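Pasting the structures in now, so scroll down.
Just so you know, all these numbers are worked out from the coordinates, no wet-lab data involved. Because the structure is predicted, anything quoted here is derived from the model rather than measured. Cβ atoms are built from the backbone, for glycine too; each structure is taken alone.
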Structure I
Amino acid sequence: MSNASLLLDVLPYDFNTRGRKLAQALADAGPVAYLGLSSAGRLGLAVAAGESKHGAIAVRHVKTRRIWERRTLLASIYNLVLAYAISGVRLAWRTLATPAALVVVGNPALLPLAWLHKRKHGSRIQFDARERPGGIRTAGSLATWVSRIEPWMFRAMAPAVDLVTTVCNTHAAEYAAFGFRHVVVVRNVPALAPRRSRSQIGLPLRFAYVGSLYSGRGLESLLRAVAQANAQRMICRLDVTGFASDGYLGELKSLVTSLRVENAVAFRGPCSQSEVFARYFEADVACVLYEAVDAANNSLPNKLFESMAAGCAVLATNLPETAEVVRTARAGLAVDASPDSLAAAIRALASDLTQTAMFGRNARTAHEVELNWELEEAAYREAVDALRP
């Protein structure tokens, strides 16, 4: 087990973009196992329970009762008691029965389990902190319950954790303040994508939203902005790609109908990770929208870097972390999340197509020069190698 690594997470491997990249980065040094639940998350993401092989990664999904997707107290209690508690016991048993030199924890709720593994096997612990500490405040979410006890848990666990990886500098500073000794920023950027020729942009501009659909992602404001921007003539079309609960998708479609923008908005359903780049490549402008409803939303989301890799101009909301990347790279516009501000940005992008095309080229250049996984992976491997005896 000298170089064996074990990744612990709540998410299924198939839906864990960050976890997959870390697992693959560790595979060159030795055997890698991934333990996750078969069902998890506010969207009820689910895969078949059991063992599978993903390249060099040995994956096991612990059987988990299907998550109840409603955001109510009853649903939270149901999920906690009948889904997560039972599957958590199974996950703990599997974890402690799997020797490894390094345990990578992708969810803060699993830190105590990693501590038990360290006590039994003498392993090192890496905590991959993807969210701002204590930042989730979504009504009806179990993650909110965990988030409220995180400050206490982080202070208690800090002495046992050997490495914390975060996605941005402000998060790193906050985790260091809890007493974690070694904190390294590893941005969640995509692998260097092949350069492809883009067609000349024109009107109507093609906007793309790609990602999970739920409240707090600015979708309602974006739909209203599309209606405002197209009030006089059609200057934009919007393609929406992503998984949503039936209830929330119904609400969005009803809003589209009430705004009378059925001819400008298309809901394309979810796509696989391998299709994401193609969805962005079909668009001129990518929408990276987060509302300031959770502190956790002020981060560096996958969709920002994925869309830049595809050479899209970026329309983002002006939360500090995302806005800084967009403005530094001169890759697009970062504005308030209100319908009026988004509509004004859409009109600005449509009125100067030369500048919009330049935003896309700048985004692609930033991906090639700095924002790619090959560079981040090297820094990550260096940090992990320093932990090995």
Structure II
Amino acid sequence: MGDCKRKKNEALLLLMGCEGSGKTVSAIEGYAALAEGAANPKKTIKLSLDTKEPNERGTSGIEEIWKAHKQIAAGAALPGKTKKSQVYSIRLKKNGEEICCLTQCDSPGGLRSVEDPSDEQINTFEYFLKHAALLGFVLPGELLAGYSELSGKVMGDASGPELKIYLRINQEMNHVKTLLAKADELAPTTPLLFCVTKSDKAGCPEDIPDILERLLREWQIISGTRKIVGCSSTLGRRVTIRTDGASKAMITGGYAPEGYETPLLLAAARRMYVLGRRWAKQEQKEIDEAMKKLQEQIKLMTAAKAGLKVYLKTKWVQAFRPEKYLIKELEKQIQSLTEALQEKEREWEAVSKRNYYQKHAEDILAYIESAYPGEVMYIDKKKRRRKLQEFI
């Protein structure tokens, strides 16, 4: 993986989190949500997917992911803790047209929990860390719930259960900061994504962005060097999961997954934005070069016209001197060149309208906002909370 080259239209998403945080379930349910199709209320934006070629990049089989989704929905045991990085790939389609490839890597705690990671695991992790459209951190809902409960309290006064919550929060957030220090070496500007899984344990979905923002500010994750987005997901707002007396957890009721497609779509939107920016820059560069040539020609002809006028003023002028005819011809050519320049200026301004990458990014974010209004947080590089559409 470390020697592979990312394809032009491939969006990479790296999800890091502790064992049992919900990374594998997120991959399964994110795939399922898009496989079943998603659309905005007016049905003008329809998102779906095709699977990629089997075994490409050594990805996990899509058939296995779909089978796991069906088992979860039927009440089978939820996926257990995974100690190896998992890579999943799909093709994202909008209104029936393929727009990009999505490849997601779930890293177990950024290899924290792997006792002796192989060279392949390390290479995969570092490859995604360097090239990902988004660097994602998975925070389980119970972590945010505990943080919210401890709001305003001092760690030195905590004991028993409260102290355990403090210690877990410190452990998780310090690890996030350690991973960010590594990311600063390889990808210092890549936006961050914080995914709150098991959001049913963290309260109302509309309240999670505020709690998450407070947590990130307190731990100085919002530093002004990166854009930050936050989202949440759950297997059901009223889901019940049996764990007592069973070797593995399983759903016993209330299964109604939501929000799992958001991380994938945010990564796709970010990649489309980057590609659109590059495409527009190249298109406008070519127009700029053409405009520069036109401006130089206009400048030369304007200078020639001015020179002829000076010449006519300093010589005895008869009624029909050839210089007067030349001036009229120069004026016609200057007018023609000026019109051509104005047309190029209109082309330059119209580049954004022809930027289908940008359009895809805008439509993806529009879908997210319509599907989960008020549930997705965006903080810009000036540390300000902004509308999600401004993320691109």
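One of I, II was used to compute helix-only ellipticity at 222 nm (-39500 (n - 2.57) for each DSSP H run of 4 or more, over all residues; to 500), and the answer was -16500. Which one was it?
Values: I: -12000; II: -16500.
That value comes from structure II.
A value of 13 was derived for relative contact order in percent (Cα under 8 Å, 6 or more apart); which structure in I, II was it taken from?
Values: I: 13; II: 19.
Computing relative contact order in percent (Cα under 8 Å, 6 or more apart) on every structure in I, II gives 13 only for I.
Please state which of the structures I, II yields 0.20 when FRET efficiency 1/(1 + (r/R0)^6) of positions 267 and 339 (r between Cβ atoms, R0 = 35 Å, to 0.05) is computed from it.
Working: I: 1.00; II: 0.20.
Of the structures listed, the value fits II.
If semi-axes √(5λ) of the Cα gyration tensor in Å comes out at 56, 23, 19 when worked out from the coordinates, which of I, II was used? It would help to have the intermediate numbers written out before the result.
Details: I: 37, 24, 18; II: 56, 23, 19.
The value was obtained from structure II.
Looking at distance in nm of label points 7 Å out along Cα→Cβ at positions 11 and 99, point out which structure of I, II has the largest value. Numbers along the way, then the final one.
Working: I: 3.1; II: 0.7.
Checked I, II; max of distance in nm of label points 7 Å out along Cα→Cβ at positions 11 and 99 sits with I.
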